[in-house]
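Just so you know, all these numbers are worked out from the coordinates, no wet-lab data involved. In this text the structure is predicted, and so the values were computed from the model without any measurement. Cβ atoms are built from the backbone, for glycine too; each structure is taken alone.
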Structure 1
Amino acid sequence: MSTISLKVPETLEAELCAAASRRGVSKSALIREAIQSYLLTAEKAERPESALSQVADLVGAFSGPADLSVGKNHLDGFGE
């Protein structure tokens, strides 16, 4: 395992010590977990949503043909 050094404000270090103590883990373990959680969250945020997931709440909200790929006569006169 690699070693990384960092400087943190005293107040943050005190909060870190208290949180690690409450959970019964080392400060290093708590920091590793926090970094891993942050990276997973950031990775998910970078992935674009699909078009379906963006409008999922609208699916089924409107009446009309069940499947627009069949019976194309519903487009007769469209755009005229």
Structure 2
Amino acid sequence: MNERPKELDNKVIILNGFSYEEINSIMRAVKPLFENPRDLIFAKTTEKSVEMVLKDLIVDMSQDHEYLKKNPPAAIKKKSTSDE
């Protein structure tokens, strides 16, 4: 029997058909509504993602999100250290 992946409990917002400016506006509007906005997962569809099974897509995005939380890109690391 297959167990339900824990990643399906994550809050995931999948955006399709929006410009990057619109996505940024949506993210800025939504994040303040949550106690832990860094736990929200925002994703823009890609040619590959629209072909995926939704459960697999959520698991994949959740794993990517966890990785990036633990290993932020250099630009983010640089900014946070310069803010101190």
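Here are the numbers for the structure shown:
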| item | result |
| --- | --- |
| Distance in nm of label points 7 Å out along Cα→Cβ at positions 28 and 52 - highest-scoring structure of 1, 2 | 1 |
| Distance in nm of label points 7 Å out along Cα→Cβ at positions 20 and 60 - structure with the largest value, from 1, 2 | 1 |
| Structure with the greatest value (metric Cα Rg over 2.2 N^0.38 Å, set 1, 2) | 1 |
